[in-house]
Structure 1
Amino acid sequence: MFVPCYLIVALSAYLLGSIPFGFLVAKARGIDIRSVGSGNIGATNAMRVLGKPAGILVLLLDAFKGYAACALLPALIFNWLAPHFSGLFIYFQNEPVEFQVKLKVIAGVCAVLGHNYTCWLKFKGGKGIATTAGIYIALAPWPLLIALGVFILAVVLTRYISVGSITAAIALPVAVWLMPPHNLLLGLVTTALGALAVYKHKSNIQRLMAGTENRFGKKPEAAK
């Protein structure tokens, strides 16, 4: 049962994560968000292009799909599959904690990959910050809280959302490694997700070095 369960959870989480909420919210207003602002489909660009209410909506939806992929999908799929394979009602919450964490981590990784490389937009998506935050609400809320604090501090000091996102992407794996309970798989995956988040900000890093990155609260003058 376990191999089909892993595969179905992974595919379902990817498809959930691949829903491009930023693109859809902008499309509902007749705007292709990929052609304005930074061209990113995430909440930051949605906020710049569509305004704060729409940006906050995209942020919450992107975070929710990450949370749902971790906190809801594994249990729903496992509880649906178990009777088909064993003939018994075996429940996810009664399985060993290590197995639960492993399935949730797989779901979380696939949700981020779905957001970053959505199949609905030719495998071009966002940067995964909000979706990752949603995942860690379910997996590791205290390390996430530390990363959120780092994010806010960095944005306040620099006025760059991208700087906050990059520093938070570095702070989260550090916090996961340092804070109990220490889980090797979670630490490794968090490090990989952090590295992916920094990589997805490569264009922002280039603009920061060139002095052309948009500061928080300032509308972009042209698409970049």
Structure 2
Amino acid sequence: MSAKILIVEDEDALVVTLRDRLRKEGYEVSAAKDGPSGFERAMGEPFDLMILDVMLPGESGLGVCQKLRHHGCNVPILMLTARRQTMDKVAGLRTGADDYLTKPFQMAELLARIDSLLRRSGQAAPAASSHHKFGSVQIDIRRAEVSRDGEPVSLSAKEFQLLRYFVEHRGATLSREELLQEVWGYGVTPSTRTVDVHVAWLRQKLENDPKNPQWILTAIGLGYKFAG
């Protein structure tokens, strides 16, 4: 059964981003936009994990977290905040939060934190294959290793993250904006040219004919599609 996650966040764009990505990962997702409603949802429904922003209308995330713990709610809580000061992080953890992530963050890090919290609480994350293959290319996600014709392929961290997103979304047309958001991270604003450059590098390393790619295809006017 899929883990149920509650997002308590008042920034609409971030809620949409998180909800869409978490659902793609196989989680059930609900959301609340302020402290009081977040508290009521967490107390009234069984959730496996809560993503709780610190700065919320009505009541701060710190106050919500403290009240939940006081009322015996032991749902794992991952706190989000734009603050960077160490004392803010300490305050969040002292109120009962289990982990802390500062905005802007990379989606890959958020997913890793969620996976870790769910495992610690005994709730397994949705199963996903760690091995992928297309043509003569082999990918080991867990080891972050790629080979072609049996030989190791050296990829930068961003190249690997982009390749992983492609193979995990086979057949889907992916816009440059989505790739920037999901691979480069929420709040990061490089140009769409960044995506094109990294795609070109991947093609050079993985395609038999980079000028006429077989796997990482251009969807004219839309973005890219992985055909592996």
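A short reminder: the numbers here are calculations on the coordinates, not readings from a lab. These figures come from a predicted structure and were not determined experimentally. Cβ atoms are built from the backbone, for glycine too; each structure is taken alone.
1, 2: which one has FRET efficiency 1/(1 + (r/R0)^6) of positions 75 and 139 (r between Cβ atoms, R0 = 41 Å, to 0.05), as calculated, at 1.00?
Going through each structure in turn, the value belongs to 1.
Computing FRET efficiency 1/(1 + (r/R0)^6) of positions 59 and 195 (r between Cβ atoms, R0 = 41 Å, to 0.05) gives 0.55 for which of 1, 2? Computing FRET efficiency 1/(1 + (r/R0)^6) of positions 59 and 195 (r between Cβ atoms, R0 = 41 Å, to 0.05) on every structure in 1, 2 gives 0.55 only for 2.
Have a look at 1, 2 and say which one yields 14 for relative contact order in percent (Cα under 8 Å, 6 or more apart), as calculated. Provide the component values of the computation, followed by the final result.
Details: 1: 23; 2: 14.
Here the read-out was taken from 2.
Looking across 1, 2, the calculation of helix-only ellipticity at 222 nm (-39500 (n - 2.57) for each DSSP H run of 4 or more, over all residues; to 500) that yields -23000 traces back to 1. With distance in nm of label points 7 Å out along Cα→Cβ at positions 3 and 35 coming out at 2.7, pick the structure among 1, 2 it was computed from. Going label by label, the one that fits is 2. Once volume of the Cα convex hull per residue in Å³ is computed for every structure in 1, 2, the highest value turns out to be that of 2.
Work out which structure the value 0.55 belongs to, where FRET efficiency 1/(1 + (r/R0)^6) of positions 51 and 131 (r between Cβ atoms, R0 = 30 Å, to 0.05) was derived from one of 1, 2. Label of the originating structure: 2.
Assuming 24.4 is mean count of other Cβ atoms within 10 Å over residues 43-50 as calculated from a single structure, say which of 1, 2 it is. Write down the numbers at each step before the final one.
Numbers: 1: 24.4; 2: 16.9.
It must be structure 1, since only it matches.
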